[in-house]
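Following this line, the structures themselves.
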Structure P
Amino acid sequence: MSTKVTLSAMDIAAYFIELASAINENDLTNLKLQKLLYFAQGKYLAKNNTPLFKEDIEAWLLGPVVRNVYEEYKSCGAFPITTFDKGYKNTKNIPEEIKNFLKDIWKEYGIFSASYLVDLTHRSKSAWYKISKEKGDYSIIPKELLKNSF
């Protein structure tokens with residue numbers, strides 16, 4: 001399953017938005033979406049030794065953030081993001097094997113609140129924690145460190 005990276009974080013975000021929009025109690029805020037991207041990238045790196053998406057993840061105060069995805073959905077504030085929001089794109093270009101991987105991430109982490117996922121990313125062994133303590137806010141979390149934390 002070691003596919004060459006051609007997907008963007010926006011592609012992956014779109015699939016999580018699609019999954020969240022399919023349930024009645026969609027609580028997929030930008031904050032929660034950012035944490036799901038972090039867990040997906042970390043687990044994919046650990047499993048396949050290659051990134052799921054090309055963008056870097058930065059260590060922000062409330063946890064890991066993919067800047068361009070954050071910027072796209074920041075106007076949603078603390079409200080759930082849906083397929084009707086600006087920036088949502090079609091997910092037809094995502095291979096089925098990646099969609100299955102993302103469904104597993106959704107099953108594992110999508111059930112939790114954004115604040116619980118923030119707590120998970122802030123644990124002392126996490127890549128976010130190490131980089132935020134060593135280099136400070138807005139520092140890039142190296143993919144190798146992220147991979148090794150999963």
Structure Q
Amino acid sequence: MIEKIGIRNIYGHRSIVYKIFLKQSFVFMCADETLHENDSRYIAIVDANKFYKEWTGETTESCVIGESEKEKYANAIDGFSRGITNPVPLAEAGYYNGISFTNGITRTKWLILNGALCFPVECSERSARRFQSISYDNIKPESVATLLLQEGSHP
């Protein structure tokens with residue numbers, strides 16, 4: 001499950017903060033307000049199982065960390081341990097002929113391996129329309145600009 005915490009000031013800028021529930025605990029992730037393009041940046045709350053299946057063609061039970069990813073995975077462990085005062089940035093993904101990443105593969109695998117049923121990803125408006133088909137609990141993707149106006153709302 002997921003909860004939109006709201007807008008927090010993190011290191012001098014506004015960020016949309018999410019609490020992602022795991023098997024044993026929870027972690028925090030964020031999307032930062034930028035000086036431009038907040039209208040064209042979207043956040044989609046994706047179902048972890050559907051997302052992984054569409055991304056890899058496999059079930060989440062087959063998710064593993066490869067040998068070349070171990071150092072990045074250790075960084076993800078450290079990053080997620082910092083809590084609400086220093087939330088982890090959302091992965092940036094696209095969904096065109098399949099799912100691809102601009103960044104965030106390792107943090108996405110970390111979430112899946114730690115039992116997240118769903119998680120937010122940042123994407124373009126075009127990708128957001130596609131991510132709607134694998135959204136969690138039919139939560140509609142929204143632009144960063146819209147979410148910044150909804151202080152205190154919860155998806």
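FYI, it's all coordinate maths here, none of it is from the lab. Computed from a prediction, not measured in an experiment: that's the story for all the values here. Cβ atoms are built from the backbone, for glycine too; each structure is taken alone.
Tabulated results
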{"item": "Distance in nm of label points 7 Å out along Cα→Cβ at positions 110 and 134 from the coordinates reads 3.3; which among P, Q", "result": "P"}
{"item": "Computed -7500 for helix-only ellipticity at 222 nm (-39500 (n - 2.57) for each DSSP H run of 4 or more, over all residues; to 500) - originating structure among P, Q", "result": "Q"}
{"item": "Of the structures P, Q, the one that 24.2 was derived from, the read-out being mean count of other Cβ atoms within 10 Å over residues 30-37", "result": "P"}
{"item": "Mean count of other Cβ atoms within 10 Å over residues 6-13 - highest-scoring structure of P, Q", "result": "P"}
{"item": "Winner on distance in nm of label points 7 Å out along Cα→Cβ at positions 22 and 78 once structures P, Q are ranked, highest first", "result": "P"}
{"item": "Parent structure of the calculated result 0.95, given that FRET efficiency 1/(1 + (r/R0)^6) of positions 94 and 142 (r between Cβ atoms, R0 = 30 Å, to 0.05) is the read-out and P, Q the choices", "result": "Q"}
